[in-house]
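For reference, the structures are reproduced in the following blocks.
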Structure P
Amino acid sequence: MARPKKEIEELRIYQFTVRLNQAEFSTAKYYSGLTNLSISHWIRKSAFSKKPIKPKITPIAKETYTQLVKLGTNINQIALKLNTGKYTKIYRDLLDVKTLLTEISKNLSK
């Protein structure tokens, strides 16, 4: 069974050769890898889209980011308590921060 034919507007009938130096090629290869696109597809999308291409976020990076947000929230709460003169439970809050930092360290070393 043959592949369905593309419409004439979808066919890529023009070829354009671009020469890149080593640094440009490395950059294109790096960013195309982040977005899970081929180099030619990444260059095409970069050239003709108005928005920058966002890299795909791995589940591990998303989890790490979530943990960092929680850690930042904890630090802000501790700073608020210190600045308002409420020193109760500070030790427990610091232990929670230490636990979160340990978990983040373990996730990053995987």
Structure Q
Amino acid sequence: MVWLDLAVWTLAVLLFVVGDWATTRYGLSRAGLVERNPLARRAIARFGVTASLLLLKSAALVVAVSGYLYAGGDASTAAYRLLFPLVVLLVGLVTTLYNLWVLVANRSR
């Protein structure tokens, strides 16, 4: 189970943090593309892409890791612990794919 947990967390971080950051950074560097998430848009305007996304992603990961650790601490909830990184992985996958779709759709700009 340890390897499965590690693999899911690794994919979750790669997609949720690295994938979203890279595609967002690239998209914002292109004329005409803007961040659609109002919270992220305000943070980016104030702190820049890297600092704001690092802060927002870190906060979400702290919540997910806390839930994972809490669920893993009790035998009755241990079966649910992988839901936390799986949700992060799914959000990261959808966000990264959506960002890639936007980049491809606007590549002629």
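Just so it is clear, none of the values below were taken in a lab; they were calculated from the coordinates. Because the structure is predicted, anything quoted here is derived from the model rather than measured. Cβ atoms are built from the backbone, for glycine too; each structure is taken alone.
Given a value of -24000 for helix-only ellipticity at 222 nm (-39500 (n - 2.57) for each DSSP H run of 4 or more, over all residues; to 500), point me to the structure among P, Q it was derived from. Considering all the candidates, the number was obtained from Q. P, Q: which one has relative contact order in percent (Cα under 8 Å, 6 or more apart), as calculated, at 41? Corresponding structure: Q.
So log10 I(q)/I(0) by the Debye sum over Cα atoms at q = 0.14, 0.15, 0.19, 0.23 Å⁻¹, computed for just one structure, reads -0.61, -0.67, -0.94, -1.20; which one of P, Q is that? Structure of origin is Q. The greatest value of mean count of other Cβ atoms within 10 Å over residues 49-56 among structures P, Q is that of Q. From which structure (P, Q) was mean count of other Cβ atoms within 10 Å over residues 17-24 calculated, if the value obtained is 18.4? This value belongs to structure Q. A value of 0.9 for distance in nm of label points 7 Å out along Cα→Cβ at positions 25 and 57, calculated from one of P, Q, originates in structure Q.
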